[in-house]
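No lab work stands behind these numbers, since they all come straight from the coordinates. Model, not experiment: these values are computed from the prediction. Cβ atoms are built from the backbone, for glycine too; each structure is taken alone.
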Structure P
Amino acid sequence: MSSRYIKIFDTTLRDGEQAPGASMNRGEKLEVAHQLTRLGVDIIEAGFPISSAEDFESVKEIAREVKGARIAGLARAIEKDVRVCWDAVKPAERARIHTFISTSPIHMKYQIKKTPDEVRKITREMVSLARDLAATHADADVEFSAMDASRSEPEFLAEIFAIAIECGATTINVPDTVGYALPLEWGDFIHEQYRLCPALEDVTVSVHCHNDLGLATANSLAAVRAGATQVECAVNGIGERAGNAALEEVVMAIRTRGDVFGVGTGVHTEEIARTSRLVSTLTGYTIQRNKAIVGRNAFAHESGIHQAGLLTRAETFEIMKPGDVGLAESDLVLGKHSGRHALRAQLAELGYQLSDTELDEAFHRFKSIADKKKTVTVLDLEALVSEEIRERQDHFTLQSFVTQAGSAIIPTSQVDVDVRGRRKRGRSFSNGAVESIFKAIDNAVGMKGSLADYQVRSVTAGKDALAEVRVAVEVGGRSFNGQAVSYDVMEASAKAYVRALNNAAAAGEA
């Protein structure tokens with residue numbers, strides 16, 4: 001038994017969604033939250049409720065629907081923020097108000113324009129308010145964060161932490177907000193806080209490390225070695241700027257090097273790969289091939305020396321097994337003759353509970369694909385159902401398209417798009433088939449997007465694989481991601497582009 005339990009605080013739905021273009025709608029956030037509970041995280045930071053009405057409703061729905069994990073909302077140390085956050089998270093079985101204020105000299109002077117005395121006063125008042133609100137719930141608590149802690153004066157930081165603990169915070173977060181820390185100093189910094197603020201021994205000490213210098217995971221692990229008992233991280237490391245500590249890296253480092261850390265987590269690691277794929281699909285953020293733990297090359301070996309060693313004994317070159325993170329080869333599960341019951345059973349095994357109407361829609365799409373493929377794999381099903389969930393809340397839905405292209409003609413396209421319940425037709429011709437269909441969609445929905453990035457890959461192997469297309473589209477000076485899958489590359493391209501415009505419309509750019 002490990003001597004210490006490390007809580008995993010997942011901020012994919014809050015800090016992760018702040019990555020440029022990575023916005024998710026309410027249904028997508030709920031889907032990710034359910035998957036995070038299957039993964040076994042301890043706390044889900046569901047959003048920043050004061051930031052928008054949509055974010056408030058998303059957090060509230062997750063609080064109502066998701067069981068098991070503690071549901072947290074973020075709030076600045078401002079009374080309205082704290083109260084709105086509480087209204088969003090209080091339906092949860094286990095709720096958390098996570099409030100923060102800046103403590104570094106540069107942030108106090110230029111970002112929040114407060115004196116140290118004002119920060120002391122605000123911390124006392126807002127943590128006390130959060131504590132009093134949480135006290136009305138059967139199981140709620142308060143977390144306090146000192147923003148830009150890594151550039152704060154250690155003595156002042158410890159004083160603020162002591163105030164927060166005295167006023168009722170049971171988790172104290174020490175963030176490296178701008179990714180400034182180095183592992184060789186960050187562990188010492190955490191040790192010093194324990195020395196300067198003895199009350200930290202009686203609460204959960206958390207760290208939230210950013211990846212600006214590529215050190216977020218290393219800094220998080222250094223903090224664990226120094227006594228931290230909670231790590232804040234995000235799936236695939238997504239987040240502001242260069243991102244956050246990657247959940248999968250932190251968890252597997254702790255598991256693989258138990259001889260060094262002597263701690264454990266409650267994460268079901270075999271769910272890591274699936275969670276990673278889901279977040280990548282919904283945010284449109286591609287996982288780099290050489291990404292640790294979940295990249296396509298993470299367990300690939302091309303060198304003859306490596307291959308020879310693996311054939312003799314896997315441990316010669318693999319410190320983890322692919323199955324440990326859920327990357328074992330997917331079984332071929334269903335074919336064109338499979339019925340609704342078989343599809344429902346397989347989807348339930350993957351964690352999808354569909355109503356009869358939803359099952360009918362999924363079955364129709366499944367049969368359409370199965371008619372073109374001999375077998376439909378787990379990965380195919382995940383891609384199809386995830387896309388269907390997204391489309392339920394879309395402003396625009398692609399109904400049909402026709403494209404003509406060739407070396408001797410100018411590519412032309414015609415599309416029919418459902419625009420908030422009304423069928424709209426768009427036409428265009430351009431220099432290329434993909435460009436013409438995108439322009440036809442612009443014409444139909446009345447928006448103008450500029451393509452910034454376009455990627456195509458196969459979901460699985462083989463010539464009959466589903467095509468996955470990811471696009472980045474600029475609308476109104478902002479970038480929005482879109483992703484879609486189809487047996488046909490052009491259809492996937494059109495749907496991905498429509499998806500990006502949907503994200504723009506949801507953000508108010510329509």
Structure Q
Amino acid sequence: MSEKKYDVVVIGAGNGGLTAAIRVLQKNHSCLIVEKHNLPGGFATSFVRGRFEFEASLHELNDYGCDDNIGEIGTLFKELGVYSKLEWVRTYEAYRMITLDGKYDVTMPLGVDKFIEKMCYYVPEARKSITDFFLLAKEVVEAQTYSSSVNGNTDKKYMIKNFPNFIRCGSYSVNEVLNSLKMPKKAIDILNAYWCYLGVDCDRLSFLHYASMVYRYIKRYVYVPKLKSHGISLALEQRIRELNGDIYYNCEVEKILTDDDRNILGVQLKDGKVIKCDHIIANCSPTTVFGKLLDKRIVSEQEKRATNARKLSGRGISMFLGLNKSCDELNITNHNYFIYDTADTVKQYKLMESLKTNYAQATVCLNRAYEDCSPKGTTILYFTSLLMSDDFSNVSEHDYFKMKDFIAERFISTFEKATNTKIRDSIEEIAVATPQTYARYTSHPQGSIYGYETHTWDSLMPRMMMMKEDNTFKNLRFCGGFAMRSSGFSSAYISGDIVGRQTCGDIARKGR
């Protein structure tokens with residue numbers, strides 16, 4: 001390693017960190033990414049078992065779009081210089097939602113008009129309310145796009161004039177707004193199927209956050225990368241190399257170095273190596289930074305309180321199956337399944353607080369989006385659930401593998417029962433990931449895969465509006481799932497974009 005001093009050091013090569021580094025390099029500032037693993041991407045990766053390459057986390061990417069219907073992420077990737085490096089497959093199905101109480105088995109399409117028509121097929125009296133929802137969601141997305149374009153420095157008068165309904169909805173939950181639209185209960189249940197992607201029940205989940213996500217999914221369809229999410233990470237890494245950025249793999253930051261006045265001096269690696277820099281972008285949690293990496297003497301009481309007041313969101317539980325039959329042979333008909341005990345998101349959230357009562361799963365048959373994702377005549381299935389508490393810490397070391405077997409059996413039996421399929425006799429490869437797996441791989445506290453829970457005071461819009469106030473440590477900024485845009489691939493890329501540009505602004509101001 002060289003003794004070079006960098007303008008910026010990025011801690012972590014996840015989606016946000018890679019994006020932020022490109023933004024810094026595009027302004028001709030020097031940048032180093034320090035990553036403790038031997039691969040880029042964090043959750044955006046893949047792994048191989050036998051003859052199968054499994055996608056680690058991405059179900060589908062929203063708001064990417066195509067040339068004639070490009071979204072915010074597609075536009076961002078063009079600006080980053082990686083758009084032409086990637087190949088995608090577009091999907092046409094939004095989701096199939098099945099509830100184990102027997103009340104729902106619905107399949108919804110992508111495309112706003114198609115979604116509205118299918119909703120009216122299931123709930124004929126919902127036409128006005130679901131149409132009004134999409135008009136309102138469109139305004140929400142436009143307001144957020146404006147806010148991102150000005151790095152959160154929004155003009156109050158401009159917001160009130162151009163996005164009045166966005167302002168009116170700002171403090172309300174999903175269910176409060178949908179009820180105000182007089183949406184029928186059945187339509188609300190169907191529309192709320194995506195809630196687990198944000199990990200907060202719809203009595204507490206910000207309407208602005210949820211409406212934004214749903215609109216981005218439905219309006220511009222969703223896309224699956226042919227080389228899985230690891231291909232996106234490699235494209236971003238290649239772009240960093242093209243811009244003369246540096247990446248150190250197998251290197252873990254042990255300390256962030258500062259002087260007594262809280263000026264950034266650099267980072268110290270686990271092997272004792274010191275790398276000097278003036279600015280740091282942390283693609284990791286504030287819990288880790290303020291609780292572990294910074295000298296406790298210089299962490300303010302405000303920073304401690306703000307970090308400790310936040311609630312960790314869902315802890316990840318996943319299973320990956322390689323099946324030795326095609327999805328047609330297995331009668332697996334859909335790409336994206338939401339299987340819940342109940343469509344009542346409040347009740348479902350409570351059930352997901354305990355390992356014993358958590359039967360929920362978001363399951364993907366990748367072959368239904370991209371037929372050639374596995375060898376001919378085979379199928380890839382991957383299952384994800386969230387544990388809304390630290391209940392897994394109660395599993396002893398002695399019982400750890402028994403619990404993994406229990407999780408696998410429940411995923412399989414629940415899927416077979418809900419979809420009326422048989423998959424267990426066709427299993428060729430199987431892997432199970434627990435909260436401990438994710439904690440070890442990403443250093444996320446308790447294996448949280450969704451960062452901090454975006455509820456009430458800590459939801460998306462308060463975070464976006466408080467970016468200035470939350471930036472308490474000079475020349476240290478956060479991106480990724482724990483940052484202002486919260487979790488999810490698209491959000492992580494956008495947070496990296498915002499923070500990368502903000503850091504360039506910090507450098508410019510310091511130069512003046």
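Where does the value 0.95 come from, among P, Q, when FRET efficiency 1/(1 + (r/R0)^6) of positions 102 and 134 (r between Cβ atoms, R0 = 35 Å, to 0.05) is the thing being computed? Before the final figure, lay out each step's value.
Values: P: 0.95; Q: 0.75.
The structure behind it is P.
Comparing P, Q, where is mean count of other Cβ atoms within 10 Å over residues 78-85 highest?
Details: P: 18.6; Q: 16.1.
Top value of mean count of other Cβ atoms within 10 Å over residues 78-85 goes to structure P.
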When distance in nm of label points 7 Å out along Cα→Cβ at positions 262 and 454 is computed for each of P, Q, the largest belongs to: P
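Which of P, Q yields 24 for relative contact order in percent (Cα under 8 Å, 6 or more apart), as computed? Display every interim value, and only then the final one.
Working: P: 11; Q: 24.
That value comes from structure Q.
To test your reading of the models, identify which of P, Q gives 41, 28, 21 for semi-axes √(5λ) of the Cα gyration tensor in Å when calculated. Don't jump to the answer; show the numbers that get you there.
Values: P: 41, 28, 21; Q: 35, 27, 22.
It traces back to P.
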